[in-house]
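The next part holds the structures, each set out as structure tokens.
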Structure I
Amino acid sequence: MRAARYYGKEDVRIVDDVERPTCGEGQVKVEPAFVGICGTDLHELMGGPNFSPTSPHPVTIESIPITIGHEFSGTIKELGKGLENSGLKVGQKLAVQPTIYCARCGACENGAENACLNGGFVGLSGGGGGMSEEVVVPAEACLPLPDNVDLDIGALVEPLAVGWHAVDASPIANIKEPKCVVFGGGPIGL
């Protein structure tokens with residue numbers, strides 16, 4: 001399969017011999033359609049590896065080279081066992097929540113998978129990535145898109161969620177007639 005692979009600082013290659021992923025129990029095979037390139041990707045390329053593992057990642061057991069792309073949308077190609085009544089369907093459009101977590105550390109046991117001590121991201125820490133012909137992700141990482149949301153917009157779900165979380169975590173909701181200034185004109189700030 002063809003994929004964009006990160007080998008280290010300033011070294012990304014398009015390769016044609018990446019093994020196609022197999023869809024296991026509770027997993028979904030996705031055909032990526034659109035992939036965002038964010039600041040983290042650029043930092044990784046120009047100054048990394050920062051997040052991409054140089055030794056086996058504790059969850060994915062992968063190390064560079066890895067397939068890149070963590071902000072992506074796509075279409076379901078295959079459903080793994082146990083997903084018959086999940087509401088997910090082959091051909092369905094979705095965005096992917098790329099967080100990888102161990103489900104064993106204290107943060108995970110308390111429902112804070114985003115703070116996993118062993119965590120990472122699909123497309124940065126192994127486990128495939130959106131810049132490939134196929135990627136397999138856990139069913140719970142699949143965010144079905146409404147019919148009126150195109151796949152190009154669906155690839156913006158992850159960065160939008162980051163910006164929305166920052167606003168949601170701020171005290172602005174408790175202020176009468178709130179006003180705010182966003183510093184930094186990057187994609188999240190916009």
Structure II
Amino acid sequence: MCLNIPNHLFQFINNLCPLPEAVLIELVSRSRKVELDKFDYFVKEGEISREIGFLEKGLVRAFYTNDDGREYNKTFIASPNFIGSFASIITGLPNKLPQQALTKCIVWKISTIDLDRLTDKYPEVERLRRRMAEYLFLRNEKRELEMALLEAQDRYLILLDEFPGIETLVPQYHIATYLGISPTQLSRIRKKLAKKVPNR
């Protein structure tokens with residue numbers, strides 16, 4: 001199969017929902033490859049989202065800002081994956097969780113209009129969208145359970161396992177807000193772990 005998308009992104013999509021060659025080719029042909037520089041937004045707060053993206057390369061955060069202007073990271077999304085404000089797409093309401101590149105990113109964007117047309121044309125695309133929704137649900141539930149049931153140190157270790165090298169890519173305060181702790185607490189956890197593992 002001759003496609004422009006890299007193999008790791010193809011495998012990610014195929015693992016979610018295997019697509020016939022003709023369907024995958026049309027999905028890719030209707031997508032547009034774009035680059036996001038560090039700190040660029042895929043979708044901003046207040047925008048009505050009309051695109052989803054397949055993340056070929058890079059790291060993205062979804063976050064919210066409280067009344068005092070403080071930012072809190074809800075999730076990190078590392079390639080290969082998909083991004084976009086699905087709540088805004090479904091409801092047609094302005095997005096409340098901006099998504100921002102934390103590194104240089106490569107994204108394959110497709111409009112919801114084109115995706116709807118493909119859904120009407122191919123049952124496999126409808127199945128893909130359902131699998132994407134299931135994937136998001138499971139990811140969000142896992143995150144909620146970790147926040148409710150696990151200690152901060154355990155959440156930190158899971159983060160390091162799920163996002164290898166993240167400490168070299170983003171500031172510590174981003175990691176702290178994701179874990180629901182202060183930068184001071186994160187520093188204590190790192191020092192404690194460093195004593196157990198000297199080369200950490």
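Some values worked out for this structure:
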quantity: Identity of the structure behind 18.2 (criterion: Kirkwood radius over Cα pairs in Å, calculated), options I, II; calculated: II
quantity: Ranking I, II by FRET efficiency 1/(1 + (r/R0)^6) of positions 33 and 65 (r between Cβ atoms, R0 = 25 Å, to 0.05), the structure that comes out highest; calculated: I
quantity: Comparison of I, II - label where mean count of other Cβ atoms within 10 Å over residues 25-32 is highest; calculated: I
quantity: Among I, II, structure where relative contact order in percent (Cα under 8 Å, 6 or more apart) as derived comes to 26; calculated: I
quantity: Winner on FRET efficiency 1/(1 + (r/R0)^6) of positions 97 and 177 (r between Cβ atoms, R0 = 30 Å, to 0.05) once structures I, II are ranked, highest first; calculated: II
quantity: Structure from which 1.3 was derived, distance in nm of label points 7 Å out along Cα→Cβ at positions 17 and 137, options I, II; calculated: II
quantity: Structure from which 13.8 was derived, mean count of other Cβ atoms within 10 Å over residues 89-96, options I, II; calculated: II
quantity: Label whose coordinates, when helix-only ellipticity at 222 nm (-39500 (n - 2.57) for each DSSP H run of 4 or more, over all residues; to 500) is calculated, return -14500 (choices I, II); calculated: II
quantity: If distance in nm of label points 7 Å out along Cα→Cβ at positions 9 and 169 is computed and equals 2.9, the structure in I, II; calculated: I
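Readers should treat all values here as calculations from the given coordinates under stated rules, not as data from a laboratory. Being a predicted model, the structure only gives us computed values, none of them experimental. Cβ atoms are built from the backbone, for glycine too; each structure is taken alone.
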